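So, here come the structures, one by one.
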Structure P
Amino acid sequence: MGALLDGPRRFNELRRMLDGITQKMLSQTLHALERDGLVHRDAQPTNPPRVDYELTPLGREVAERLLALVQLLEGRMDDVLAARERYDSTRGGL
């Protein structure tokens, strides 16, 4: 979803942006996001066919909130790592 925050993208653009994702997994994920009302799929009857994906208003809101959560966690990673150390030291490690 974060890859669509900057605007609509074609399938192959998304695949290039998301290193390591298979074509099948990307297709399944986009289909699920479309089904959930988070992504809109716009298929244009050109030759070759052109399909663009973009976030719906709900999808944009969800993506922005997820991005904020990721940024919060990244900013507090020192606290997370310290908590892990405290936990592991009282439990004998993993």
Structure Q
Amino acid sequence: MSFNTAVGRAKDRYLRADPRVSLLVIDSTNPFRWVAVDGTVELSLDGATEQIDSLAKKYLGRDTYSHVPGETRITVRIRAERVESHGLD
């Protein structure tokens, strides 16, 4: 599981200071159906620009992300240590 941000942004700074994360995803049509992930993150510059372009294609229908000049993208990979769910039989 991974996501993308930019070096120097709050998310990047906070994760460098404390790499522990919790993620909760709730089904918008059924709040009793959810998955929760706890773990730690690994930060990597390798492939981050390609990842954000891929996400732009998937979610925005654009071939590339509108990059801010001088901005360095970073991939945040979550290493799951605990996964819980409800209603996902």
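Using helix-only ellipticity at 222 nm (-39500 (n - 2.57) for each DSSP H run of 4 or more, over all residues; to 500) as the calculated read-out, with -7000 as its value, let me know the right label among P, Q.
Q
Where does the value 40 come from, among P, Q, when relative contact order in percent (Cα under 8 Å, 6 or more apart) is the thing being computed?
That value comes from structure Q.
In terms of mean projected area of the Cα convex hull in nm², which of structures P, Q is highest?
Checked P, Q; max of mean projected area of the Cα convex hull in nm² sits with P.
Kindly point out which one of P, Q the value 1.5 was derived from, the read-out being distance in nm of label points 7 Å out along Cα→Cβ at positions 4 and 76.
Q
Each value in this text was obtained by applying a stated rule to the coordinates, not by laboratory testing. In this text the structure is predicted, and so the values were computed from the model without any measurement. Cβ atoms are built from the backbone, for glycine too; each structure is taken alone.
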